[in-house]
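Visitor: Next up: the structures, one after another.
Nothing in this text is a laboratory measurement; each read-out follows from the coordinates by a stated rule. Here the structure is a predicted model, which is why all the values come from computation and not from measurement.
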Structure 1
Amino acid sequence: MPLNDYSAIVGDALVRAFPQFENCIRVGSDTLHLEIHFPHPRAPFELFITTENNEIGLFLAADHRHIGMNRRILVEEQIAQAQKLIAGLLSGAIPLVRDARWSKLKISDDPSIYGYDPDERLTFVTWDELGS
């Protein structure tokens, strides 16, 4: 089945920006949305990206982000926001954080907490360091 227009536009843009996603793309079984299942090469984590409900959803472990939920953001801006977040995660510019109080991994895209941990509960790692 062909993707809907929104999903096709987003998918093309993401594969152009991240060619490593090309073999990770699937079409959703019950709708015409896009799914990208990008596994970490050395750790049991997967970056999951979807265009279900005509919004870009990015999921990693127990954390997720929605881009375009309010429908007022043009698709080009949604793509730019998604590309910035994905590039930051994969490059290590946006770290991942674990809190000693729970075992979940979260995306640390709030720069105010990076390096600030008065209670010494947070551990910051990059995408690449997950496999170390």
Structure 2
Amino acid sequence: MKPRVTGIGGIFFRAKSADRLRAWYRTHLGLPIDPVWGGCQFFWREAQAPRKKGATTLSVFEANTRYFKPGKKEFMINFRVKNLKQVLATLKREGVWVDPKTEQSALGKFGWIMDPEGQRIELWEPPDC
């Protein structure tokens, strides 16, 4: 089977007190949490194409965020993919729940699926794919 996921784009989680938890990560782990969007990015380069940059995001959301809906879990993983439209179509054919909503912005293309235990998963095609 040809790989569908090319890496982890980010890890997102809910917090009872997002601002307090962001401050904890900033103070105790030294993470450069951006106060505007509540997260930070770890930048890296691809092993097979060192000129190609990438980033993995960590982001803390308020406990009542609707961004994780309809999932009910506290975490959401963002996986990088090369062809979002094709991956979503294949997953749907395989019986995976696929959110009919997708988004596209300067940050790339986004789609969502749900695993069998109700974990919402974000699929992301970066703009340079």
Structure 3
Amino acid sequence: MNANDRAAAWAEAGTWWAHAAEDIRVARACLALSPPSSGNAAYHCQQAAEKALKGLLIAAGTGFRKVHDLDELADVACPLYPTLTPDIDQCRPLTSWATEYRYPPADESVPPPVSVITSIADMLDRLLGVIPSLR
């Protein structure tokens, strides 16, 4: 990738990361409600993770198919960003958060505790915070 292509890829990736940051903001707002809207907060954390990972792939000039499976995205991202692997790996189990708590569940699924969702939101903030240093 030449310098112009790399700059364009990072600019496009930046739009994904901005949307990820907004999802984290909304997740935190959901948690601040009384009572907390944990299912919606979990959904927005999953969305933030997906957008963060897709942004990393775009920045690296790596394509990806239309997918919402965070494990699959992490499999591609980890070798490209080995220093981010611990945080990327924490995104893997969040795939189910996209739907598990947003529709009437047949098994009456209970969203993760607020402390778990908050921890994931903190990790996602940290991940987004270190990305600019990778450029």
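Visitor: Out of 1, 2, 3, which structure matches -7500 when helix-only ellipticity at 222 nm (-39500 (n - 2.57) for each DSSP H run of 4 or more, over all residues; to 500) is calculated?
Guide: 1
Visitor: Who wins on relative contact order in percent (Cα under 8 Å, 6 or more apart) among 1, 2, 3, i.e. which is largest?
Guide: Sorting by relative contact order in percent (Cα under 8 Å, 6 or more apart) in descending order puts 3 first.
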